[in-house]
Structure P
Amino acid sequence: MSQIRIAVIVGSLRRDSFNKKLALALAPLAPPEVSFTHLGIGDLPLYTQDEDAAQAESVARLKRGILAAHGVLFVSPEYNRSVPGVLKNAIDHASRPFGQSAWRKKPAGIIGVSVGAAGTAMAQQHLRNILANLDMPTMGQPEAFLQAKEGLFDADGMIGPDSRNFLEGWMGQFTAWVQAHAV
């Protein structure tokens, strides 16, 4: 696989989201053969099975983006010890109608940043359970529970020197994971 296409889904809609900032700052740490497409989820309607037969264009766009990718990178905060509702809504949309899931067999990576000391550990665990049900091989190690504290990002919004080696290694592992599991 000469070029590796990664779909990036950020589980936060906040304008100044730490996770959106993290998603953008990770790209320069990836190997050169990796390209990223950020898939927006803020315009998706609330999921209802009543609309499975005629999904909104925003849902079709999300599914096309996932299907065009070799792997999916989830970058998400933790809300109330779980995944944000907007992320779960996107996951539900792209998994439907039954038997037409865009997620099936897509290798996944999960990372997130939060102001709390535990980072996004609980949200990541819940997301792993969801992705297992969707038949997405999800990278288990290394885990990355990042705390949003001074030094994580530099003045230009890139990853600071204290975290750069770890996150560069994480991106290398994720790239290898996608290469090994992409169908």
Structure Q
Amino acid sequence: MTYRIALVVGSLRKDSFNGQLAAALKKLAPPDLEFELARIDDLPLYNQDDDANQAEPVRRLKTGISAAQGVLFVTPEYNRSIPGVLKNAIDHASRPYGQSAWAGKPAGVIGISVGAIGTALAQQHLRNVLAYLDMPTLGQPEMFMQNKPGLFAEGGGVGNDATKQFLQKFLDAFSAFVKQHADRVANR
């Protein structure tokens, strides 16, 4: 069986390190995981007044999340927390109240930054939000990556074997975690 995974990248920047990491993860994914990028760049700012008549980009996001058996968040850290664009996407797909597309979906969290602590604080804040949304979240291995020259290969992918093995360990654990929770997702 192949598991569809919504890949949510919390950065809109053209040359985003997290966008590059997401592309590398897609290339390294085990054959039982099919990553599909969830587009969040065109979402309006969340306004509860719009819950009864959600914009097409919001409906598209919710449909994609609903169709997935899991979600992988790839996020930078902005001001020691998650980027506003990511929080906006999370808020949209969780509304209206009682109609969250996130509920029950197994999640993984990973991120990369230029700082030595990677995206540790953003990931912790995101985990708090995911707990509220009833998203079981992979706890180990944690993945706080620091971007350094040569990390990414020309044309995408990872530039060295040690990093490939590090990421492969994460993806294998995430795959097992998604499979473990697949029945719960299917029966919601």
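Read the figures in this text as sums done on the coordinates, not as results from a lab. Quick caveat, the model's predicted, so the values are computed rather than measured. Cβ atoms are built from the backbone, for glycine too; each structure is taken alone.
Per-structure values
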{"quantity": "Given 2.3 for distance in nm of label points 7 Å out along Cα→Cβ at positions 21 and 101, calculated: source structure among P, Q", "calculated": "Q"}
{"quantity": "When distance in nm of label points 7 Å out along Cα→Cβ at positions 61 and 85 is computed for each of P, Q, the largest belongs to", "calculated": "P"}
{"quantity": "Parent structure of the calculated result 1.7, given that distance in nm of label points 7 Å out along Cα→Cβ at positions 29 and 69 is the read-out and P, Q the choices", "calculated": "P"}
{"quantity": "Computed 3.1 for distance in nm of label points 7 Å out along Cα→Cβ at positions 77 and 165 - originating structure among P, Q", "calculated": "P"}
